[in-house]
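I've put the structures underneath this note.
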Structure 1
Amino acid sequence: MHLETLTVGAYFTNCYVVWCSKTKEAIIIDPGFNSQAEAHKVLSVLKEKGLRTKFIVDTHGHPDHTCGNGIAKNRLALKY
C-alpha cells in the first residue's frame with residue numbers, strides 16, 4: 001500500500017492518494033481542491049503512477065474536504 005499527501009484548497013486541506021502496488025487501484029481521500037489547477041496536481045499523481053481510481057472517499061462533509069468530488073468524478077469519468 002502506498003500513500004501520497006497533497007495540500008489543496010483555500011484551507012490547505014490534506015488530500016490523499018492511496019493505492020495498491022499490485023492492482024494499481026487507488027482511492028482519493030478528501031479531494032478539497034476547488035480549481036482545475038489543483039485537480040491537475042492530484043490527478044497527475046494517478047496518471048504518473050498508472051493508477052485507476054476506484055473510489056473517492058470523504059472523511060466528513062465539510063466543503064474543504066468535499067468540494068473537489070465533482071471535478072475528480074468528471075475528470076476521471078467515474079460512474080458513481
Structure 2
Amino acid sequence: MIFLDALRGGQLLTPRLTEDFLTPQVARDEQVRFGFGLQVRRSTLYKEGSNAGVSALLTRYGNAEVDAVVLSNTEVPPGR
C-alpha cells in the first residue's frame with residue numbers, strides 16, 4: 001500500500017495533480033467512473049492490470065479505509 005499512501009500523502013504529485021488523479025473524470029456507466037489511472041465505484045478506488053503470466057488488483061475501500069492488493073500468476077486479473 002506504499003503507492004496509495006504516498007499518492008494520498010502528496011509525495012508523488014502536486015496537490016492539484018493528486019486531486020485530479022483521485023477524482024473521477026469520465027463515467028463508464030451509472031456505477032463506475034474512470035479517473036486518471038484509477039477506476040472509482042462509489043467510495044472504492046481500484047486498478048487492475050496484467051502482463052504475460054502475471055496480474056494484479058489494487059483496491060482502496062474508502063468507507064472502511066482499507067487497502068487490498070491481490071497478485072496472481074495468471075494473465076486474467078483477479079476477481080474476474
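Source structure of the calculated read-out (Rg and Dmax of the Cα atoms in Å, 13.1, 36) within 1, 2: 2. For relative contact order in percent (Cα under 8 Å, 6 or more apart), which of the structures 1, 2 scores highest? Ranking 1, 2 on relative contact order in percent (Cα under 8 Å, 6 or more apart), first place is 1. When helix-only ellipticity at 222 nm (-39500 (n - 2.57) for each DSSP H run of 4 or more, over all residues; to 500) is calculated, the result is -9000; to which of the structures 1, 2 does this value belong? Corresponding structure: 1. For the structures shown (1, 2), mean count of other Cβ atoms within 10 Å over residues 11-18 is largest in 1.
Bear in mind these aren't lab numbers, they're just calculated from the coordinates by the rules spelled out. Keep in mind the model is a prediction, meaning the values are calculated, not measured. Cβ atoms are built from the backbone, for glycine too; each structure is taken alone.
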